[in-house]
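So, here come the structures, one by one.
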Structure P
Amino acid sequence: MLDTYRAVFRVPGSAAFCAAGFVMRLPYAIYPVGLVLIVSAQTGRYTFAGALAGIYVAANGVGNPVLARLVDRLGQHRVLLPATAAHVLGLLVLGVLIKTDSPLWTYVPPTMLAGFAYLAVGSLTRTRWSFVLAGRPELSTAYSVESTIDEVVFTLGPLIATVLATQADPVLVLVVGGALVAAGALLLRPQRATEPPAHEAGAPRGASALLARGMVLLTLTAVAMGAIFASAEVTMVAFAGQHGDRVASGILLACFAAGSGVAGFGYGARHWSGTVLVRFRLQALIFGALPLLFLIAPNVPVLAVCAFVVGLGIAPTLITAFGLIEQLVASSALAEGLAWLTTGLSIGYGAGSSLVGPIADAHGARLAFTVTVGAGLAMAALALVLYRRLSPASEPVTVG
């Protein structure tokens, strides 16, 4: 099993850009949970807390394709530091407003800036894999590496956020996150040997990756998937708080991500003979049904088990989604194409987190899980529509 993973890391520079990407990516899972914990501790309610986390993630979703298009045009090394500086500035302003007990509405502009300017690190590293492994069968395993890193991030991030927000000064969530993003950007920028080439100066500007056949539907599917993530995470935080065990929030979210990490590691250990499109349909149907398990959890320990099982559906679905994008968009727009999937996830995350907060406040966390169930069913339905859209006239989409 491990030989498959060793093969991808024999590529010179791959371990270095993976490590830098991991450091820069870790705050992805720190910020949303941290914002919910910071604001809910201040107000005692989850409505504005979930809304602010949703605003952050939605702003990130808007910024991702904009910055990714700049990356495709100018190169990663030219965009990394300016974007990171803007991101850190937004965090610093937000931290000052929190420390000075400013009105809650003032949190919104710096939160939007921080979200917009946070680069889609996964798209940066995935395009590097596509560049260094172009045409090689190990590329599918490399995407599995990325998804496994994502799940490690989403296992550690909530734990870090929970410890900082509940056991130390909550603003440290923002300080630590900004420091990690800055450090990762400084580590990744000099790694030019694995950086995909930018468009040549004066080259015609290509059409947006979103115009590629099937990309709108795939992005909408990602919106529903993001709503699953957000509604599950915010509701689990509320569930733990309403059961008198707020510290367990991080454990519940870690179980959710750990299930995905286990599934992603196993999925990437072999090469699959079927088409990406067929596998994506099957995985979306399975993952879409799994959130029903949340409705049976009577307490925190059972919810942790349910979270792990539901999490098993995440990574295989995301791995095939990213693999499908590589087949749908031109290589010169790959960073943008990957970023659109991240944008869909972000928009869905923002919508999901905004929806469940008021429900959890008014009716309890158990009813709020119906949002997660609805998002899962919507994702499965969209995946079926995407399959019907692509399968009749498409060339077979295979994995090497």
Structure Q
Amino acid sequence: MGITRRAVLASAAAVAASAALGGLARAEPFHGFDPDKVGPANPDKAALAAMVKDAMAKTPPRNGKAYVFGYTMWGGSSPFSQLNRQGLQEIAEAAGIELLTADNEWDPQKNVANAQSFATRNVDFVINSLLDVQFGGAVKKPLDDAGIPIISLDIPIIGAAWVGVDNARAGFRAGTYVAEAAVQRWGKDKAGEATLVIAAFPLVGPNGRLRNLSQEAGVKSVMPDLPASQIVWLDMQGTADSGFTAMNNLMGRLDPDKPVLVASFSDEQLAGALRALAAAGRSESTLAVGMGGERLDLLGQDPAFVGTMSFFPKGYANAAVPTALAMLAGRPVPKSVFAFSDLVKPDTACKVDPAVACRARPDWQPADAAIDEAAYRAYVAALHQRDEFRNFQVLLPPIPG
């Protein structure tokens, strides 16, 4: 391992150590890239060229010519992974970086094997989509041994740089929105009879847990009297088929005369859950909110689907590639680089993706979530005290001032 690569890894370790102590000071912009405030726009070609030049001055490419990055995707069948890959490919090409993609095939052991393969293939950097937090160390070790720095997308690896969304804010906003929609559609009393189904994905660990906890907290900020007996956490995998099966199995426990609210870890899971509810004739009494933004086509079609906190999956590259180049350039990066996210509704889906259809937003559906900022501030402060996030502070935003 060359000394420059040791310096890069030492910098990454310092980032992780600082994160454990409560975070870093605000990072300086890197050729227009502000890691503390990532926007939706791609960095332009000139900015990318300047980033690459600085990075190569500090950490020359292993092949002596151009950077080669490795990317492991969750699963080729996942729309979210496909959009992640497309965005990374576009920005890598604009930056003159060769991107090698390996499919984890929804198998944590395959993720480890892909990391081991990249460790032997002379890559300069790895962007990894972790499937199971228990395998984080096994994924990172062969890369550490080879002197290859790593960014973990969405699901954190202890000691690695992390790029994902602010799940606390996004989840709270999503939960607030679906609860406000329910109250405006059915009235406070009828909405208060609803069963809240939290479509969870426990395999991904603290990241998924945070996303779902925040959705529940957002709902309860609007409906504080919703009893625990009316909140069901429904474990799923990351696929639509899993969502259908889990919701279908729950159907017999749902009162047919009372509404259902669904807050899902991902749009993909939600697609299956909504299919099960439709098959049972429950669409008219259901309101659902998703996360991810990978199924905007469904948002434009299903009247029960009122919105999604889109993470603009292609846009993850806007955060990941410049962060990787900043690390290779020896620049400090924050403990967390939050990708851009925003609420997308039925009437705005086509503005985000012209290939999908919009539908009119009903009069009862809010234009946006009216977040109770005091409740959100208290919620974030409480998150920082929870033992389950002690080793995953990278996932948490600062406590709002």
Structure R
Amino acid sequence: MHLIQPFAGLRPAADCAPEIVAPPYDVLSSDEARARADGKPWSFLHISKPEIDLPEGTDVYSAPVYAKAAENLQRMVDAGVLVRDDAPCYYVYRIVMGKHTQTGLVAAASVANYDKNRIRRHELTRPDKEDDRVRQIEALNAQTGPVLLAYPKAPAVDAILKAATSGAPIADATADDGIQHTVWAIRDAATLAELTAAFDAMHALYIADGHHRSAAASRVCAARKAANPNHSGNESYNNFLSVIFPDHELAIFDYNRVVVDLNGLSQAQLIEKIGSAFTVEAVAGQVKPARHGEVGMYLKGQWYRLVIKPELVPQDPVARLDVSLLSDHLLGPVLGIADLRRDKRIDFVGGIRGLAELEKRVNSGEMAVAFAMFATTMADLIAVADADQIMPPKSTWFEPKLADGLLSHVLG
């Protein structure tokens, strides 16, 4: 049972990638997807957000939506816009966002190793979101949304991926947001075997993004295994589509918090209460935290630097996260927000939007206070996953996002 395997990818035909490449299904609303796909019949959004081809207001979890996704996928295959490789390959995927570049391997990752926690998670999943991905996979008989994984230090793997990028790519597209996505195929049998062996030697892989997609793949595998009296373990449903980057190349942005009200406190009372766990300093200009334990707070047009008192920082890998320290010593006891998943008084803002977005939401009166966080690190994520623990909600924001449509994993 290998940790990863090559697979025969379903991918854009020559020169079609720019017409097909699309943002991940879960970063756009239906209205945004409809606008982005307007005039683009081959956009992968017709598969990942198929409600855009149905009447507005259609329930996105209704049966016609999944049926439309399957219809649109078949239409693109029949038109020759999407083609499938004849033999299993590994693929090298490079993303360039401004000055940031990351290069990873596209592979079919082992569901059994996910189930055994050798492919490690750090987030809880929601049943409704899992159900959606299960129904999407079953309707398409394919996994079209890759799971973002990280692999630990492996210079030999890095070198193989770098060498592969010296050849001609099989897909190259710059998306509407200016991010470049390029894919190369590795077909050489010796190199395929070398990569498989290199990953087999790793103690673990780590899910960075895609917990619902990986959980859904596990459920589909279990159902198909139970229904297949001739199950051998070699079926394609035993694996899931993944893109695996070296952990040192992944970029985690801060995931910031904004709160609707001050829980009945005045500005002075809030600052006084915060002072029991943090040192509080008013600062001229924005506060972007530069180290663990530091938080920027924006309140009534003023930025403050909050620094957690050192004696309050525990060694536990979850409790010592900055997002945990803020929740345990400020959001909960001071602002009365105990459940980040369900409390409607709090919202979350990806750091890619910048601190100006926090100022905007407070200055508009929509929110009363904003908190700028120090970004969770890959070392933090790995420590939590290795301890078999779960991060608080909205702890990590990865950029750039993987594109949809460049490679899909057909189940049989």
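Here are the numbers for the structure shown:
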| read-out | value |
| --- | --- |
| P(r) over Cα pairs in 20 Å bins from 0, in percent from the coordinates reads 25, 53, 21, 1; which among P, Q, R | R |
| Computed 4.3 for distance in nm of label points 7 Å out along Cα→Cβ at positions 50 and 162 - originating structure among P, Q, R | R |
| Read-out relative contact order in percent (Cα under 8 Å, 6 or more apart), computed value 21, structure in P, Q, R | Q |
| Structure (P, Q, R) behind the derived value 57, 38, 24 of Cα extents along the principal axes in Å, for residues 258-377 alone | Q |
| Given 0.30 for FRET efficiency 1/(1 + (r/R0)^6) of positions 138 and 194 (r between Cβ atoms, R0 = 30 Å, to 0.05), calculated: source structure among P, Q, R | R |
| Per mean projected area of the Cα convex hull in nm², for residues 130-353 alone, the highest-valued of structures P, Q, R | R |
| With helix-only ellipticity at 222 nm (-39500 (n - 2.57) for each DSSP H run of 4 or more, over all residues; to 500) derived as -13000, matching label from P, Q, R | Q |
| Which entry (P, Q, R) yields the derived value 14, 32, 29, 17, 7, 1 for P(r) over Cα pairs in 10 Å bins from 0, in percent, for residues 98-177 alone | P |
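Read the figures in this text as sums done on the coordinates, not as results from a lab. Being a predicted model, the structure only gives us computed values, none of them experimental. Cβ atoms are built from the backbone, for glycine too; each structure is taken alone.
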